[in-house]
Structure 1
Amino acid sequence: MSTPARPPAGEKSSADDALAQAQAVPSASHVTVRGLRLEVLDIPASRPGRPPLVLLHEGLGCIALWRDFPQRLAAATGCRVLVWSRPGYGDSDPWPDARTPRYMHREGQEMLPAFLAATGVDRPILIGHSDGGSIALIHAAAHPQTPLGLVVMAPHEFVEPETLAGIRRARQAWQTTDWPQRLARYHRDAAQVFADWNDTWLSAAFRNWNIEDCLPAIRCPILAIQGADDEYATLRQIDVIAEKSADCQRLVLPDCGHSPHRDQATKVVEAIAGFVDRLAR
């Protein structure tokens, strides 16, 4: 997708209008799902008949940490964009019980369907980053008739040595820098958010975690995006999606780490907009 030409002075393009509408949406509100009060941002569609986009954040993420990416997607696609903080993240209520190695299955098979029902979302395109990408894959395998498509950015299907090394480096940074104070700006309990993610991934019980068996059950098209310099994984993570699912397009981005939507935001938005156009026909 090419970048729209700049409109003449004093005029606005349709892209400008869409971006202004997306930026004018109210701040995040809350919706109750399975007894938990969850933080949600709902950007309305600017074009009729477009599929809704639902964003699923990473293992330390929340609505605020997507920054302006949801607004950019809304402007580029004209779609309704829903962004939410999963239980325990951002300003969402936590799960009442402890995390287990199957926490992503719980999110994909139980909480995500309940969230979609509570927000009136039908046939969405799920857009997930890291843990969120894995959750999207798990959901699509368990509920193959629900998603219209998947965009997975730096997803995990199995545990790699590179992943564990990156998570150990993250623990060191957590203990020696001001990261706890910075993350506390975005979560009710940043220390618990970090511990849930870091401790689970580094636990012995998680070493054999693997969702490759889910992939053949996915029936919708998939756009799998990964940075060539991903510090948490090798490209084998998206290769297996292409090998084991029915319809997968790979996009490997140079000069890009584990967060393609931040490191290569323009290319990612363009790729997703093209994917949406394909599915919206």
Structure 2
Amino acid sequence: MKNNKNIGVALSILGIFTGILLLYLLAQNYMIVVDGKIAGGRPDEAIAVEVTHSLLGSLGIIGSAMWAAVLYGFLYDQKWAWRWGAMAAALQMLAGFFPTVPAKSIDLPAATMPVFIIAVLLWFGMMYAGRVKRKVIIFTFVAGLAYVLTYIIGVAMISRYQHLGFETDIPKIFKGMYAVVMMSTWMGAAAWLVFIYQVFRHRSWALPLGIMAAATSIITGYTVGGAELMAKGGVFNLYLPAAIIATGLLIYMLTPAAKVLIEERKAGVE
């Protein structure tokens, strides 16, 4: 336990500075990406960057603040410390990963990728500190993918909603569809995050919450993914992965094995 405590303390300090690093990188590259999008003739994507980078920067600050609480938890042997650390790392993974997408789309460096990589290592470090079973790690990591990808759908809706105002050859029902589902995707992403935390706590109500989160990703992902296929053609787009992963998770969550995995408690788990 002492080794886990020392590891937790070290990772918590790293997590605090990771959030500060994210704040600096986002602030440094904010206008570079915005100006690049405008220069490329996509003011709609520039606005999406303005909105989401501000939100993600806030998540980075919250993540650092959570790591400060986690540091306290490890110093005083609190059983909840690793779970809070996993959530802080999850916030930083999202905040570090998404800004790389608009940057790479205009051939700019993925400036926040180091934050994402560090956050992934921090997350697995918390799994080690909490001595989490391998099956739970795999299950929650896949749910984390659904969390990130569902959030990305909501971000893309900001851009698509505006851009359709200029594409007169595309039925306006699609614009209405994007407006309607936009906020539900972010709510679905939040549901995935809470679900993962409750799986770590082995709460019985985590299962219905996970089913709800999966259903949200499925409904929104397949709806806008199908709309994009009808509007632009092709066989695949960035809205479908969240729905596909959520479908697999939903099928698994409807099995008895998922109930056992989620609700099975280890000795001493609160």
query: From which structure (1, 2) was distance in nm of label points 7 Å out along Cα→Cβ at positions 190 and 238 calculated, if the value obtained is 3.0?
result: 1
task: Taking mean count of other Cβ atoms within 10 Å over residues 214-221 as the quantity of interest, name the structure among 1, 2 where it is greatest.
output: 2
- line: helix-only ellipticity at 222 nm (-39500 (n - 2.57) for each DSSP H run of 4 or more, over all residues; to 500) gets -11000 when computed on, of labels 1, 2, structure 1
statement: If you rank structures 1, 2 by Rg/Rh (Cα atoms, Kirkwood Rh), the highest one is 2
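Quick note: the coordinates plus some simple rules give every number you see, no bench work behind them. All values derive from a computational prediction rather than experimental measurement. Cβ atoms are built from the backbone, for glycine too; each structure is taken alone.
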